[in-house]
Structure I
Amino acid sequence: MTSPAYREYDHIVIGGGAFGSAACYWLSARPGSRVLGLEQYELGHRRGSSGDSSRYIRPYHRDRRYSQLLPAAYDAWRSVQSTWQTAPILFTIGGLEIGDGSAAGQQMITDLAAALERDSIPFESPSPAQVHARWPQFRMYGDEQCIYQGDAGFVDPRHAIRAHAEIARDRGATILAETPVTKIEHDSGRWVITTPAGEFRSPRIILTAGAWTQRLLDQLGYPLAITVTEEQVTYFGARTLSDFALDRMPTFTFRSDEPMLYGGPDYAGFGVKITQEIMKHTVAPETRSHQLDLGVVQTCKAFLSQRLPGVDGPMISGRTCLYAGPVDRDLIIDHVPGAPGALMAIGGGVGFKYSSLVGRLLTNLAHDETPQVDISGFGLARESLRTPGHGFGSICVWLSSAAF
């Protein structure tokens, strides 16, 4: 545990994952800001939501609240990448959406096309035959509707979190790993944060602790229920893995009347990625099993056999991660009511693609500035957080936004 240089800070960020590291990055860009980041585990750990090699991003969303964030999200990633040359962060390799012949699959593609047209985003609508001709890895049956968008791709979360943290430290921020917060109190206009490394004080705190957010909010006296589910991702091999390289195929999403499947090409030797978002295994972060749902693994294998038959090797690896968010499973970026100087952000399973931007928006709020994009739809006062029975199970398939 590093010995901190100060005990008084302008901003203390609690949680050093996607949102927290981004907040440290953007806060530290302000001249003279004294920033402290606290992470209970090692930086880049795999116990939360960010422990993987890729998280998908695309420049469109059917919900206008999200689509208007995306240009700024891409800009934020490009800004970080221009500052950090150690390794690539953003990969724009294109994204293919496939709706099967079911009414649900067709409707989802129709809705996506309408969203792209609404936001004047260029896209292609290739026929099944054109998809197979361009990417022969995909087996098509002739009744699909498809969309291809060239700016879609993925962000490497390992590189993203490392870049945010390293640059923040270079600017003078203090980021302490393996430093859990044991108590939060408010005293004489300052937040007093107790950790094994001692007490720290600041007029402003930012809660970005993901699955561990609720215990922090409880200490602030704000009763927001956070639901945590355990999701998973799997990687498969192929006899000719080079056919599934980054320059040979796009990311893909398959939409039908079943829960969405999505994946992407081999990256850094991990294998072809495939997963199905299910959001049904509610867990506590400390007692989760870390065990794969074998039924989902079998569903992924069946999909590969039917749609990507060249991915004919064994499962190389699989891992679980956590989705954490409020009952409506939407982003929150807001001040914490009744807690002066306290801000929070949580992603609800859709957040990684926006994470650098979220850090920038939290910085705007921390400095009492108008955010660069409209975040009024992501506040704590929204109706969906006050509606009884509005939970994960009631979210339509559309909101499954490929967080992996």
Structure II
Amino acid sequence: MKSEDIRAGILASRREITDLLSEMVSIPSPTGKESEMALWLAGWLKSNGFSVESFDLDPERLTKRYPEAFYRYSFPYDNRPNVAGILHGKGNGRSLMLNFHLDVVDVDPSLWTRDPWKATVEGDLLYGRGACDMKGGGASILFAVKSIIESGISLKGDLIVSGVIEEEGPGNGILALQERGIRADACVIPEPTDMKLCTALTGGAYLIVTVRGRGAHSTMMWEGVNALEKAEIVVAGIKKWRDLRRGEMKDPRYAHTPDVSASSPVINLMRADNGNIGRIPGRAQVWTRATVMPGEDPRRIADEMQRVILSVTDTDPWLVKEKPEFTWIILGGRSYPAEIRETDESVTLFRESVQLVTGGDPELTGFVSPADMQQLLNIEPRTPTFMFGPGNIAQAHTEDEFVTVDQVLKTSAILADFILRWCGIEE
């Protein structure tokens, strides 16, 4: 069977790929509860001829190996395994990893108009939690791989399919995969890029600003200094930073989001003492995030943002005396931006696969959300990685999340063609 026959067969398999994705969506796997999805994937890979390894994360090992990148999340790591399957090639070919994350963002079912844990198909749209982010991409991988196996074609290079936990967090699952020594000559992650070829990601430095006031009885506000009101001055400093950053970056890959460099939202504004309604807050916190563009250093951006905020808070006599406390969270993987050269051979060959299936060259884009591509590009052994997948990131984490089945089909056909190009066919 020829590669064009495999592509055509995938594109004609709408019902089969819809059934596969529906099965995946029906397995709830919010972060912290990925075990059932991991078990399902391991079984699927074994039944299709892969050598499979499932393993829980070891926080102590990861802390020792990646002290700046590992950030312990709020869930225990028992019975939440990563899964990696290897389809061994015949030799003399390049290896390829196809990676997707097993976890999805949890839901409040009362906000949905459909059952979030059951796929609902309406025309070309398939609804359900994770349909877009990123079980649609996972289904594209699995159907591409299955189509190649069933064709009888043997690959020269090894093919790795990995499913990792905790992508919807600090990205510790992909770190554990790297620490385990599971790697390839290139990696594709079918995150929801709307079938655009993502060669760059922004980073992010997270900031908690603690403001001290002076607590007092709420009926005698003149006796205290309201920390929440002083925190509003910090918010004004954040807004000044946004204004300075707006339009500063001209990276064409972010033309669709021209103000991404200024994306520093107030994530939380809260009192941080043990007070109640009868007490003026004596301490408050502001949480925010500084976007770090490709080519920028997160520590430099953190320093610049802090100086701008202080330039505003220093206009207030109380905050001159009681300086705000800045706590930065900068992770070795997720805080740093990442990019792959457009001339990298893996990118060039993938573009050819896209052209064969869609008839046009893919648009090159940058991703604004953290993703496992950052760790793979930024942390040794630095695997050449890019993203291309079905669904629009604007649908991720939303109520009534959906993906278009047509994009899942086309992505699968593209992945199948690229696997054959990259790994090589044993004659």
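Bear in mind that the values in this text are calculations on the coordinates, not laboratory data. Worth saying up front: this structure is predicted, and the values here are computed from it rather than measured. Cβ atoms are built from the backbone, for glycine too; each structure is taken alone.
Once mean count of other Cβ atoms within 10 Å over residues 98-105 is computed for every structure in I, II, the highest value turns out to be that of II.
Each of I, II could give mean count of other Cβ atoms within 10 Å over residues 74-81, but the derived value 14.9 comes from II.
The value -7500 for helix-only ellipticity at 222 nm (-39500 (n - 2.57) for each DSSP H run of 4 or more, over all residues; to 500) was derived from one model only; which of I, II is it? Traced to structure I. For which of I, II does Cα extents along the principal axes in Å, for residues 202-377 alone, calculated from the coordinates, equal 58, 34, 31? It must be structure I, since only it matches. Here the criterion is Rg/Rh (Cα atoms, Kirkwood Rh), and among I, II the highest value is seen for II. Which structure, out of I, II, was FRET efficiency 1/(1 + (r/R0)^6) of positions 50 and 386 (r between Cβ atoms, R0 = 25 Å, to 0.05) calculated from, if the result is 0.25? Label of the originating structure: I.
With distance in nm of label points 7 Å out along Cα→Cβ at positions 146 and 322 coming out at 3.9, pick the structure among I, II it was computed from.
Structure I accounts for this read-out.
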